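Undergrad: Presented below are the structures under discussion, each in the form of structure tokens.
Readers should treat all values here as calculations from the given coordinates under stated rules, not as data from a laboratory. Just so we're clear, the structure is a prediction, and the values are computed from it rather than from any experiment. Cβ atoms are built from the backbone, for glycine too; each structure is taken alone.
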Structure 1
């Protein structure tokens, strides 16, 4: 029996369905609310308990800044940080998936093919998980502070911040392109001879 051919839409190079994009964006919204909203406000809880922002939400940090933060956190602050880290096991993947699917879907609306345009979203997710691994290690090894590991974590955070910014800007630019394309198409339809 011959294998059933795969419809082009279901191949990796195909365009994601609009419903899948919407579901992924809704999942991202829920994850972002858990992390950043006033309730449960996991990021804010760390800042309140530790007196400074979590390492994950900074543009960059050094080993001495990580040492100072975790010292200032105390036991209760480090417990709040661990709760944040548990939620942050989901957030990078959901964010990367939502951005990659939305980017590819918008790219297809402009008549383009391929997934390379979504690479920054996926790279940002990988960098976020690498950053999380370092932060987990620092929290679980406390009060030991491996300086080289902390320095690597700060560098990964900086790289994540740059790539994630690009991952968010690309779909915003594509939305602008899609809107412009629709407006041009609408103005051409109104000029019938």
Structure 2
């Protein structure tokens, strides 16, 4: 009788997204939170109009830099088709955001749609991020990343039904909660991967 031993393939190119998730959580909490507090028919705070967007962009910039650093670090261990997949997913960020920019500015230029940018930028950016996370999760076989992408895509598009400031409250609470939960679960995911694949 012949016995066969199967071993799981060694995981390479693993991305630790904890810092990225927390950077994006900061953006959602303070950027969308400030917008939720200062927009609508009866704003709770009188904040400068530039402040919510500045906080959002600052947090997104930090999260994006952390994501790029983690991805480049992971790419050092990849080669062949895996490296190409990783680079293509990285390019999806640029293409997705450029397409969003063109879509929103194109809609804004149409007659009768002057305020479309204030709603579509927050929801559209979350939608694109969610879709890219879905792709990254599928390519990297990272169920947590895939689930977070699903949550962000659905939350960002569903929040459009809430108008202002409901959209910003949904993104501030739901988006921040999703990123914080993902950061907590990421530690467990990485620990399980290390136990299953000792280096």
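Undergrad: Relative contact order in percent (Cα under 8 Å, 6 or more apart) was computed and gave 24; which structure, 1, 2, did it come from? Provide the component values of the computation, followed by the final result.
TA: Working: 1: 24; 2: 30.
Only one of 1, 2 returns 24 for relative contact order in percent (Cα under 8 Å, 6 or more apart), namely 1.
Undergrad: Using the calculated result 15.6 for mean count of other Cβ atoms within 10 Å over residues 30-37, pick out the matching structure from 1, 2. Before the final figure, lay out the partial values.
TA: Details: 1: 15.6; 2: 23.0.
Derived from the structure labelled 1.
Undergrad: Using mean count of other Cβ atoms within 10 Å over residues 14-21, single out the structure from 1, 2 with the greatest value. Please report the intermediate quantities before stating the final value.
TA: On the way: 1: 14.6; 2: 20.4.
Structure 2 gives the largest value of mean count of other Cβ atoms within 10 Å over residues 14-21 among 1, 2.
Undergrad: With distance in nm of label points 7 Å out along Cα→Cβ at positions 62 and 86 computed per structure, which member of 1, 2 shows the largest figure?
TA: When distance in nm of label points 7 Å out along Cα→Cβ at positions 62 and 86 is calculated for 1, 2, structure 1 comes out on top.
Undergrad: Where is distance in nm of label points 7 Å out along Cα→Cβ at positions 78 and 110 largest, in which of 1, 2? Please list the in-between numbers first.
TA: Numbers: 1: 4.8; 2: 3.6.
Evaluating distance in nm of label points 7 Å out along Cα→Cβ at positions 78 and 110 on every structure, the highest lands on 1.
Undergrad: By the measure percent of Cα pairs over 17 Å apart, for residues 46-157 alone, tell me the structure among 1, 2 with the highest figure.
TA: On the way: 1: 57; 2: 62.
When percent of Cα pairs over 17 Å apart, for residues 46-157 alone is calculated for 1, 2, structure 2 comes out on top.
Undergrad: Given 62 as the derived value for percent of Cα pairs over 20 Å apart, which of the supplied structures 1, 2 does it correspond to? Write down the numbers at each step before the final one.
TA: Working: 1: 62; 2: 59.
Traced to structure 1.
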